[in-house]
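Peer 1: Listed below are the structures to be examined.
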Structure 1
Amino acid sequence: MSSDHHEAVSHSLAVSLLGLGNMGIAVGQTLLKKGHNLTVWNRTPSKAAPLVAEGATLADSPSACIAASDLVILFLLNDSATYDVLQGIQDLSNKTVLNLTSGTPDHVRKRAEYVQGLGASSYLHGAVMVPPGLVGLPDSLTLYSGPRAALESIATITSTLGAAKHVGEDPGAASLLDNALLSIMGGLFEGFVQSLALVGRASLPIDEVDFTSDLVVPLLRGFAGWLPRIAGQVKSKEYGAEVGSTLAMQLEALENIVVTGRELGLSRGMLGSMQETIREAVQRGKGGEGVAGLVGLLTEQ
């Protein structure tokens, strides 16, 4: 037996994991590889087969799964599924509950209140910021919110999953930042899909892969340097267009993208909401501002 395995077993903990979607399976496999004692439950029991084959114990109910360990990890489809599972639980005395289920800050705060009402000693919320295949790797990151002391008490588990960042005592903080970061990804992929459709439909001596590696990736690297400057404008509420183009210019660019797609016969565009928001800003006299001015538009009462 290797020394690494001896070390993993000597620090092993009992963990209950409810929810075995792709992310739940990835978390479970990572815990098992580090020698932790894992009990699992899933609404569809057959999904537990890969983990059971690696040594996990399959519980026949959520309550049986939770009873097996002092640390309970929830990784369900959504907040509604989490609520449905918790409704069948009568007692969480002395349990630390780590909820990795996606939701909203208000959802998270309600779940925190609910589980503490069942006697849980601590409630933490986590947001895993990588896809399933990267869980447990050194570059993976999970945001956690809730009592710092509770997070430190399960460091053996959180370190198994990758880098851990505590973002606040408010249990909803990790969810808020998760949704903020995912909004960046959503916008990025929206534009990326649009660009691939344009390039793929056109007769150009460059395919989608070369377009991405030769043009998109360098462009994104350049944009990264702009972002803190734009954030600084938002913080100071000085929305001038010193960084990047004016909103009026960006509206023209978006309209050119739409027309180009139409010329190529694309069935739809992906940037409509951005176009509408910038058009409203320009109509309200903000055409000379930079993109930071849109934050002021979104947050005004």
Structure 2
Amino acid sequence: MKTIAGEDQLVGRKHRDVSAPIGWDRARAICGDPRPPGAVTERQFDGYDHVLKRLARTPHERMDLGDLGYYYHDLAYVELQLDLLEYLLPACLMDWRDSLMKNRSAGDGGVELHFGLLRGDVLERLVAADRREAVYAFFRDAFLERLDAERGFVAAGMRTPAYGWMGRFNSVGLIMPRIDLLWEPWWSLETPGRAVAALQYCSGLMYFEGENPLFSRWTPERGEGGPYLTESDSLIHDVGWKPENVEFLSRTLTVEFVEVRVAQAVARLEGEPDGEKARRLLDDLPASRDLIASRAAELPLLLAKPARLAGWSV
């Protein structure tokens, strides 16, 4: 089966660094700076062939990324035209990044990018291994960019910013078997934003509903509550996390891990505007140990389930 060419197959093309800062140049480099396809023969799933043709003749920076929703249906349901996939994948990656930074899902309507990639098995079937690893690295670095922007422990009802990156983290666990690529640099706590995100995540293991000092109590008018550590921002409801990711989280997330990282995150935020609220979690750690142990063991099991409709047992 043909795939998007690997590095050694891109003869005569200009190469760019696939580890460069997140942006169009890096997204294009993952596919070897693809040219627009000469003709579009793919039939759009809902009959919007003209949208595919418009995308194919538009330079990447001038694309209306909203048009990609039509292509996400194709990723899931139709036989893909390989050179069109090669040209549009950079746009898909940039839409993934832009939607993450804006705390919205990666697509609109009945299909979004994660669903399309998983249902069509696109990354495994049609993208060469080195390019696939570059896509994973793009996801990692864009996710870290979003975490670095997470400051202030903002609580804003259903528009609470932390819901965005939490849902996206769980969506990645559904489509990519290397959640460790995101986890390890996140929990290095190299930036204040990553420390804030770590404390938000740990708070979901430490407090019963309505007791969390970082998230307001849920109300019918405002929503909020949480944090919701098992929910994704995808439309994938019939499978759980990749087994490799479940195994990694089961092995990594322990009471000891939470205790050490909470202390490190609080230390990282010392002197920062977020520091005072962060210290509350460190003070509450001893009394939360049993709840952390229970939820740390249960979280991978919940993420492994389709739909993840079940909540905490405690």
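Read-outs: derived from the displayed coordinates by stated rules, not from any lab. Note that the structure is a prediction, hence the values are computed from the model and not measured. Cβ atoms are built from the backbone, for glycine too; each structure is taken alone.
Peer 1: Who wins on volume of the Cα convex hull per residue in Å³, for residues 158-261 alone among 1, 2, i.e. which is largest? Before the final figure, lay out the partial values.
Peer 2: Details: 1: 163; 2: 110.
Max of volume of the Cα convex hull per residue in Å³, for residues 158-261 alone: 1.
Peer 1: May I pose another question? When mean projected area of the Cα convex hull in nm² is computed for each of 1, 2, which one produces 20.2?
Peer 2: On the way: 1: 20.2; 2: 16.6.
Source structure for this number: 1.
Peer 1: Follow-up question, since we're still on this one. Out of 1, 2, which one gives 16 for relative contact order in percent (Cα under 8 Å, 6 or more apart) as computed from the coordinates? Could the numbers behind the result be given before it?
Peer 2: Numbers: 1: 12; 2: 16.
Answer for the origin of the read-out: 2.
Peer 1: Of structures 1, 2, which gives 2.8 when distance in nm of label points 7 Å out along Cα→Cβ at positions 118 and 198 is computed from the coordinates? Could the numbers behind the result be given before it?
Peer 2: Details: 1: 5.0; 2: 2.8.
Only one of 1, 2 returns 2.8 for distance in nm of label points 7 Å out along Cα→Cβ at positions 118 and 198, namely 2.
Peer 1: If helix-only ellipticity at 222 nm (-39500 (n - 2.57) for each DSSP H run of 4 or more, over all residues; to 500) comes out at -17000 when worked out from the coordinates, which of 1, 2 was used?
Peer 2: Details: 1: -15000; 2: -17000.
The read-out was computed on structure 2.
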